[in-house]
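Given below, in the form of structure tokens, are the structures.
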Structure I
């Protein structure tokens, strides 16, 4: 998902618009996680970027999406850009812990 969301709407209140945007992003993440993982991979991870525009977007974690959206709404940005790209990964093996 590479999308620019407007934070202003002539008929919707800003709080309801922010809720709708968050809902759309959660639906996208859930849809991507439901896809079949390639045979040699374990799980889906997401590479995310967020900013006022595509040129200003900076990397962030998936868990920080809502915080960034809330901050953009509080600062009254007219719009923001978000990029979420799914990537299949393998879990890192646990280090052997010898409890001798």
Structure II
């Protein structure tokens, strides 16, 4: 890509360099409670006890959740637990394993 490539941003009405446009359209990173970057397929550990709404169950601190999936919201991850399917957790309550 050349340095003189520009892209028109319709939202702002400005011409941006290709690098600026790519940075603006980049997906925000999901980070755990310790600030580590999370990725699809990672395993995480709960950092506190969580009551699961609708399941009538509590996930205990130290529970390992395997094979997470990132969502469009960088503050939430989609995951599966043995007893609970379709579980969505906030990233502030997990730590990368």
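Looking across I, II, the calculation of semi-axes √(5λ) of the Cα gyration tensor in Å that yields 37, 13, 10 traces back to II. Taking distance in nm of label points 7 Å out along Cα→Cβ at positions 48 and 72 as the criterion, the largest value within structures I, II is that of II. Computing FRET efficiency 1/(1 + (r/R0)^6) of positions 16 and 40 (r between Cβ atoms, R0 = 41 Å, to 0.05) across structures I, II gives 0.45 for structure I. Among candidates I, II, the computation of mean count of other Cβ atoms within 10 Å over residues 32-39 that gave 14.0 used structure II. Of the structures labelled I, II, one was used to calculate distance in nm of label points 7 Å out along Cα→Cβ at positions 8 and 64, giving 5.4. Name it. Source structure for this number: II. For which of I, II does helix-only ellipticity at 222 nm (-39500 (n - 2.57) for each DSSP H run of 4 or more, over all residues; to 500), calculated from the coordinates, equal -2000? The read-out was computed on structure II.
If relative contact order in percent (Cα under 8 Å, 6 or more apart) is calculated from each of I, II, which structure is the one that comes out at 40? The value was obtained from structure I.
Read the figures in this text as sums done on the coordinates, not as results from a lab. Note that the coordinates shown come from a computational prediction; the quantities given were computed from them, not determined experimentally. Cβ atoms are built from the backbone, for glycine too; each structure is taken alone.
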